[in-house]
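J.: Take a look at the structures below.
FYI, it's all coordinate maths here, none of it is from the lab. Nothing here was measured: the structure is a model prediction, and the numbers come from that model. Cβ atoms are built from the backbone, for glycine too; each structure is taken alone.
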Structure 1
Amino acid sequence: MLEIRDLHVTVDGKEILKGLNLSIPAGEVHAVMGPNGSGKSTLSYTLAGREGYDITSGSILYKGEELAALTPDARAAKGFFLALQYPVEIPGVSTMVFLKTALNAQRRARGEDEVDAVKVLRLVREKAKALNITEDMLRRPLNVGFSGGEKKRLEILQMALFEPSLAVLDETDSGLDIDALRLVAEGVNAMRSPARAMLVITHYQRLLDYIVPTRVHVLRAGQIVTSGGPELAKELEKKGYETITGAAA
């Protein structure tokens, strides 16, 4: 599903990713952990095609196609989804209008028929119920006045609605209390599928108690320095990054 080969990325002229290699097959959930400044958010923004994140060498293959050749909206239309660490607020645009507009924009790009407002509302309500997203939240401007937990639950609602092939979750656990964390994790786990790959980026092992990954990778100084099973996250929590990555460096 996703194959990253010797990826080098610069931001404002400074190299952040320095030969990163990562492979995520369909049906698997991989986690990337690492200390501050290791390049985790740079990886997510590069995959999304954010401006200013310049690939100087290497490749990112998504379903065998070079991802760097696609605009951000083209990536979304082909099934890429990024859940942001800090979801943006859009005053004046209701959450429901945003969801309907985004869903139909993707369908148009794929040559599919648009979904009318009634069907979108029915679909959104069905998926929102499991995430405790209220009618009031759907009527409010997108993310405006939302708590951290509400914003993250809305991100997972978007993922459920758009049904991506590749989902990247950038520190989805940031700012969540234990109840919100559990709800978000349940929403993510409900999306696990043999046809879908997920990349979970996090600082802490606690999220991975709920979203148990297939593989865990440790990112340090722009490279994956060690990989392992779910037990690696627990070892990191117990011993710290320096003990693990220092030995592997």
Structure 2
Amino acid sequence: MTKVIIIDDEAHCTNVLANLIGKVHSDYTITGIFTNPIKGLQFIQNNPPDLLFLDIEMPNLNGFALIDKLLPIDFDIIFTTAYDQYAIRAFNYSAINYLLKPISERSIVTALANWEKRRKKTSTEQWQLFQNNLENSTNERTKIALPTGVGFNIVEIKNIVRCMSDNNYTNFFLKDESKILICRTLKEIEDILKDHNFIRVHQSHLINPLFVKGILKQDGGSLIMSDRTEIPVSRQKRKQINDILETMLRLK
């Protein structure tokens, strides 16, 4: 049995969420619904859920402050928020779950499907990374949380050499030659890392240009990475990427 708690200061939001969750997952049990975050906090302290749906902007105690009072937590969280895209990027960097308001049945289906696949409790280190990411601009963010099969790996972005698609999963190849497989698509990772100059050179490959060691122009074109891997360059992006990389290589 999956135990769910909903906290949102707007009653119509809790009603919509409860109805959608019941419709999508009749096997979930909603053990508490609260419009008063302080009462919700007190209930969670004695009745921890498997999954908490938590609004961010609430009077007296916002969602972030509520979680701070519960650390370390032994459940997962899906924040419900109307935050702008800047804040959403902080969620993505930290692998923190969120739903954008207004919440639709489709978004609930997607959020719960993703959560069911991962089922990872939010760690204290992950939460600290999220708060740091929320406070800093994109260019100042230096770490990313990678959800693995057993938890989360938090890595330095500058140490990511390349990423390779594996259907709905992505392999990360790091500077120390270690590899991490995560349950996220390469498109999701591309959206997160594009402001750090990562380049999608092929349908299956995203690279950090700082680790490019050479460009091969025969057989359609490819890149040699610092880990000695040869990465193909798609025909559609060949000229654009070669121009960018040749410029960067001259500046090294």
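J.: Taking mean count of other Cβ atoms within 10 Å over residues 8-15 from the coordinates of each of 1, 2, which one would give 16.0?
T.: Working: 1: 13.5; 2: 16.0.
Matching structure: 2.
J.: Of the structures labelled 1, 2, which one yields 11 when relative contact order in percent (Cα under 8 Å, 6 or more apart) is computed from its coordinates?
T.: Numbers: 1: 28; 2: 11.
Derived from the structure labelled 2.
J.: State the single structure among 1, 2 that was used to calculate Rg/Rh (Cα atoms, Kirkwood Rh), giving 1.05.
T.: 2
J.: Using the calculated result 12.6, 35 for Rg and Dmax of the Cα atoms in Å, for residues 32-111 alone, pick out the matching structure from 1, 2.
T.: Numbers: 1: 14.7, 42; 2: 12.6, 35.
This figure was derived from 2.
J.: If you don't mind, another one. Using FRET efficiency 1/(1 + (r/R0)^6) of positions 104 and 160 (r between Cβ atoms, R0 = 25 Å, to 0.05) for the comparison, can you identify which of 1, 2 gives the largest number? Mind showing how you got there, number by number?
T.: Numbers: 1: 0.95; 2: 0.15.
Going through 1, 2 one by one, FRET efficiency 1/(1 + (r/R0)^6) of positions 104 and 160 (r between Cβ atoms, R0 = 25 Å, to 0.05) peaks for structure 1.
J.: In addition: Of the structures 1, 2, report the one carrying the highest value of distance in nm of label points 7 Å out along Cα→Cβ at positions 24 and 200.
T.: Details: 1: 1.2; 2: 2.4.
If we compare distance in nm of label points 7 Å out along Cα→Cβ at positions 24 and 200 over 1, 2, the biggest value is for 2.
J.: When Kirkwood radius over Cα pairs in Å, for residues 16-71 alone is calculated, the result is 12.5; to which of the structures 1, 2 does this value belong? The partial results should precede the final answer.
T.: Numbers: 1: 12.5; 2: 12.1.
It must be structure 1, since only it matches.
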